[in-house]
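Below: a set of structures, written as structure tokens.
Derivation of every value follows stated rules applied to the coordinates shown; laboratory data play no part. Computed from a predicted model, the values in this text were never measured in an experiment. Cβ atoms are built from the backbone, for glycine too; each structure is taken alone.
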Structure 1
Amino acid sequence: MTGQHESAVREANDAFYRALSNKDIDAMEALWTHEAGVRCIHPGWDLLEGWEKVRESWALIFRNPSRLTVTPTEVAIRQAGSMAWVSCLETINSGDAKTVARTTNLYIETPEGWKMILHHASQISASEGAASDDDEESGGSTVH
């Protein structure tokens, strides 16, 4: 991946996490393609297919009055042609609850920049997330 492409994908992914933590539906909408083929799996949810269902899910999540902070770590970026995927570990803090998820975000390159077509987050146990934190401290994590 060229530095220019990696930087653009990283910025799109960072914008996704800002929109999520800020509960900003307009910013979230700007990050996604609005096609029938987009998909989203939130931790513990079934597969959502199509932009309208995906958008509705974000609107529902954002209506929750609890504060929401989602922090990605172990960020790894890969690209093949006009597709790029970002895998990471998410720490999700909502109110008094903390969840850890393994996540893949898939982007396509469009004339308007890199747009999300898939967000898949699967909850893992806190101990798995803690083990990943230990790996990161010992230098076991890489960012590509």
Structure 2
Amino acid sequence: MSQPVAYWDSSALVPLCVPQSQSIRAGVLYESYEVVTWWATKVEMISGLTRLERMGQISHVQFLHGKQLAGEIVRDWVSVGSSASIAPDACALLEAHPLRAADALQLAAAFEACDHKPLGYVFVTADQRQAEAARQSGFSVELV
């Protein structure tokens, strides 16, 4: 039996790669939902890992291990490719919600993943602002 799918934002995936306060919750959700995410999420994950290392929150060894785990997660996820609707959807989301560009692109990719039918589709994130925008857009939200 396969797991149900959920759209995962990079903020929910980074805690799977390195120890953080959200890591246990992220692990529980990872066991519960198959990962669907945007093709550029790997870039965001590496960005998050490098930022944590630069800020001294993880060691270089933890960064390297986290990067390896990120690669394993990437191999197992379902990727949402680019489409003509993602950029216009992201622009509309920026006008409707206080999101950053990358967060709007993630949410627009989630709309693409569920064929623009978010009711009952799960969006997994660790970002409160993005969680609220996803909730207001009709997604069920799982906070990490």
Structure 3
Amino acid sequence: MSEERKFNCVLLVDDNEGMNELNEIYLEEAAAARQIISVNSASEALAFLIKNTCKQRIGEKLLPDLIFLDINMPAMTGFDFIEAYKLMDCPEKKGILIYMLSSSLNPDDHIRAEKIDEVKGFISKPLSVEVIVDIIRQHRSTG
């Protein structure tokens, strides 16, 4: 894949470390990102975003272009993350694409995700190379 079509950074947010590892493999197979960051909780993802978007730091900021966000996580769910994310006063977050991932069979999760402006899509786990390539086509087309 050409460099200009790749995402600079993809952030994976899932409490299941094995799922993050599998999704990293799919992202690598799709040649989708220059860098992949994995975190195991929504609170860790928020801390990462705050550190890299809202506060000045020395050197280049590492801002994800794309976030794959699990819904069902302990302590802070994906929906809780979205509510906190909405409150972040950071203009840099405007271009971040968020896709919610879930193994949930509850149709209410899908309906709820569709009603959130910040969420670009809902993906049933597991992620796949085909889904990633489709997201690239939708958002990173060069022509």
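Observations on the structure shown:
- When distance in nm of label points 7 Å out along Cα→Cβ at positions 37 and 109 is computed across structures 1, 2, 3, the figure 1.7 traces back to 1.
- Top of 1, 2, 3 by distance in nm of label points 7 Å out along Cα→Cβ at positions 77 and 93, largest first: 1
- Computed 2.9 for distance in nm of label points 7 Å out along Cα→Cβ at positions 5 and 125 - originating structure among 1, 2, 3: 3
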